[in-house]
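Only the coordinates and a few stated rules stand behind these numbers; no lab work does. Note that the structure is a prediction, hence the values are computed from the model and not measured. Cβ atoms are built from the backbone, for glycine too; each structure is taken alone.
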Structure P
Amino acid sequence: MPLPFPFDFRNPDYISVFEWRVERYQRLIKQPKKFIALQEEYRNNPAQFIIDWGMTIDPRNVERGLPAVVPFLLFECQEEWVNWFVDCWRRQVPGVTDKSREMGVTWLSTSVAATLCLFNQGMSIGFGSRKEEYVDKLGDPKCLLYKVRFFVSKLPPIFRGTWDERKHAPHMRVQFPDTGSIITGEAGENIGRGDRQSIYVVDESAWLPHPDAVEASLSQTTNCRHDISTPRGMNNPFARKVHNPNYEKRSLHWRQDPRKDQAWYDKKCLEIDDPVVIAQELDLNYSASQEGIVIDPLWVQASINAHITLGIKPSGVREAALDVAGQGRDLNAFCGRHGILVEYIESWSGKGSDEYATTERAFNLATVLGYPLVKYDADGLGEGIRGPARKINEQFPPQRRIEFEGFQGSGAVTDPENDPLHKPGTPKDPKKARTNDDLFKNRKAQAWWALRRRFYVTYKAVEAKRKNEIYEYAPEDIISLSGDLKELQKLIAELSQPTYELDNVGKIIIEKLAEGARSPNLADAVMIAYAPPKKRSRGFFDA
């Protein structure tokens, strides 16, 4: 269980935590039998041990008049991450974690490793990073093994046992004499060259100078390897693992940190002043430095709750979109919109299912959420939706039926003679005009470009609002992602996954899949939901 009283991470009351720990410890040392039972509880629940007794360091506290050394109280997402980490070890499966800057994942990994070694016999846990100075350097708090030593040294004596830092924590090692367990460190190309490990953690995996050599070294070292890193584009093994559905994955995003909000993010953007760094290290975007991205990661971030930021009340059509997957690794995805607002998003596996079950689920979602129309991907597997949709609708009276409309991305563009680059209200130059048919290979490219334009206009409007400047735009031309979407972080990453290029005659085509990546079904559902209708009178000149 968490603390027996509420704790405000923004205005922390550490005195109450220390008083609670002291009182509990005094009771504990007087009840040896209870201590034995508690050891078993902590062996099965390391996250609770960290919450109850762990300590960490945050030197930034000093400027706020708080102690630098404080109880290590876990956010909800951190506690979930520790439980997942331990579960991967018990199931002997590898895991991968991408993280925003300052989410405390290094402290989490070292603390849970120390806890496992304190309560389990004969464990061997390895830590590796690209440089030795990041793994272990005397007195340097940024080092991995420094954090292990600090965590153990600050525990109450009853939990440390006979552990003595001077005897049991030499360079690149921390031993646990009462359980025979050990934590070791390695660096650079030596990662994985040591003995077999119960768990091996590769810190900042995306930044390894020779990742392929490490892959080979660790292949026989452990059954439970954990890669942890901030993103560094798509061209590295870490990124391929993150986007490989066969890997267990967790993300720790700054929006899950109860201490942070949009004002914190805006301040960081001003401090860093590098959109690539912001996108990769804060927003977990793997396409930040990739050429030809359709929708810039910064535009996506600006769209979150943009209707609130800009003071626009959503109105207009209520309709949904369905992107259809098969029984493989890709997922079905359902998007619900109310005018400019993406208010619902959900994905689910198609394994063990068929087109009828997928259509039925979409029908039920549309009924409950109040969407009279569902646009569906009519290419490929989506071709099979029309028949089930007709059969399901036949079971209901006309007023309860849901219209299903096919979206054929491979088909011809809509409104082919319109010039989408022409700015309304300005004279047309026939020599410079390019029609939809000139610009886009097919309807999918046209729809993605229209979605790009929405995100661009939203970004410009939000930036102007933030800077107290004027930017003229039509409110119906923006897009807003509800901050309450349950798969928001996944959608954010997917929206910046597609790239574009030109074919042999200069038309825009869309590429969606990086090597080893899963199709961006959530983003495709949003694209279908906002695809231009068959006739479009307005252009999208400034995207």
Structure Q
Amino acid sequence: MFGFLRRDRSKREIIINCENLETRAAVMENGRLEELMIEHPTSERIVGSIFKGRIQNLEHDLQAAFVDIGWKKNAFLHYWDMVPEDARRDSDDEADDGPRERRRSYEGREIERRFPTGSEIMVQVTKGPIGTKGPRVTAAISLPGRYIVMMPGSRLKGVSRKITDESERNRLKKILARLPVPDGMGVIIRTAGAGASKGSFVEDLERLLGIWAGIQKTAAEKPAPCCLYQEPDLVDRVVRDWMSDDIDRIVIDSKDKYEKIREVAGQISRRARSKIVLYDGEAPIFDHFGVERQVEETFQKRVNLKSGGYIVFDETEAMIAIDVNTGRHKGRGAQEEAILEVNTEAVEEIARQLRLRNIGGIIVIDLIDMKSRKHQSAVYKAMKAALKRDKARTNVLPISELGLMEMTRQRVEESLFASTYSPCPYCRGHGVVKSALGVSVELQRQLLAVLRKRDRTKPASRLNIVVHPTVLERLRREDEHFLVDLQSRFEGSLTFKSDPAKHVEFFAISDAATGEILYSSM
């Protein structure tokens, strides 16, 4: 069935790889990876889920409540997110009309009156647990559909700011005004709604109202804490959020999921249904389409640029540091022009890498120094333009006097790197281990301390020392005279033994007669 597919026939396509422990979806443009989504079916999907929770405690200093939603850690809820009419959902489909978000300080007594400890509250997860922090939630519920986002308890009605055509905006506003939206229900028309018929919006609204009715029914029947609604799996979300006219096809390697999403796409249109294709080739689907190699590159610290320059990513718990270097780039003109060329290419690639790596939080980019304000402004504008493709909220500042570009990116879940890798148990997350010289210095320091202590009580101590073979090699070749000097000073006897099973930084000093461990480095 798959033999007729040719990579050069499609401009923009989505490749979906379904496995028992992992589902991956890659958005490709002309064979280049632009978006990557990964989900583990065995892990509970929490972002977007709606819970009936119980308020555990109120922290007035933090202006926040901690809510038990049945998760491992209590959820964090800002006071300003506790009142739906005052809260505003973070969404890539926010309307550019209607009331803006109002964040104000709440009196502790006011919150205690409205939400006493032990009371129940319906909340939606906006940010998953990251590191030692629990999930973040809001009482401003929103239910995304194919064409609209429905917001119970909100008065907001509008059109996504990403729809820029004025005539289309006016058409959609007229449709929105005629939709049978119940009182106390907000609606935003999503970007995917551009070009859709009124009937499509009506069907979407009816489906979301049905979901909301089910949520309310469950909330009335079940005690807190409990889950009332969970976002669909990755494959369904891809069809809901990504299926549009500019997607040429969606290729999937699971027959079961293929049948399911064809049915879902068929509800959109016959044309959408025809874009779903089943892959039955022998090679893994990501290998066939050249995705796997590009995915592996997203885990590398260094990313090479076509110009010969390169960028280096350093991910820490508090922030992300990105360094831009000219590398082998020579440039075709003056030095300033060459630097501009590398910096411009770098920020465009950085914007792509932020999406692929799912990096969030504070990000600092150390660009190559540019003296020209004009060039600095050009690079800043290039970054702003590149970030427009990002579904996550971003905020970037102009280049500082130190040549740094500072920005923030919405962090909803752990980064791709953090969710895929765990700290190395050997280097304990440092990325390096002590050199043989460093271990030798520490060993001799501890040997001296042991010999001094035992010299007062047990003259002529006989000690056994166990080290890694690389360290023993160093002791034999370069540091032997220091050890001989120790033996003669304290009239002791030192016997060394290597153990390749030990950590390179490990060494142990024991009494040769009793076997008592006198010192162990690890």
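Numbers for the structure displayed
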| item | result |
| --- | --- |
| Structures P, Q, by distance in nm of label points 7 Å out along Cα→Cβ at positions 60 and 468: label with the highest value | Q |
| At a computed 1.4 (distance in nm of label points 7 Å out along Cα→Cβ at positions 156 and 172), which of P, Q | Q |
| Answer label among P, Q for the case where semi-axes √(5λ) of the Cα gyration tensor in Å, calculated from the coordinates, equals 49, 25, 24 | P |
| Answer label among P, Q for the case where mean count of other Cβ atoms within 10 Å over residues 76-83, calculated from the coordinates, equals 21.6 | Q |
| Read-out Kirkwood radius over Cα pairs in Å, for residues 116-179 alone, computed value 12.3, structure in P, Q | P |
| At a computed 1.6 (distance in nm of label points 7 Å out along Cα→Cβ at positions 132 and 148), which of P, Q | P |
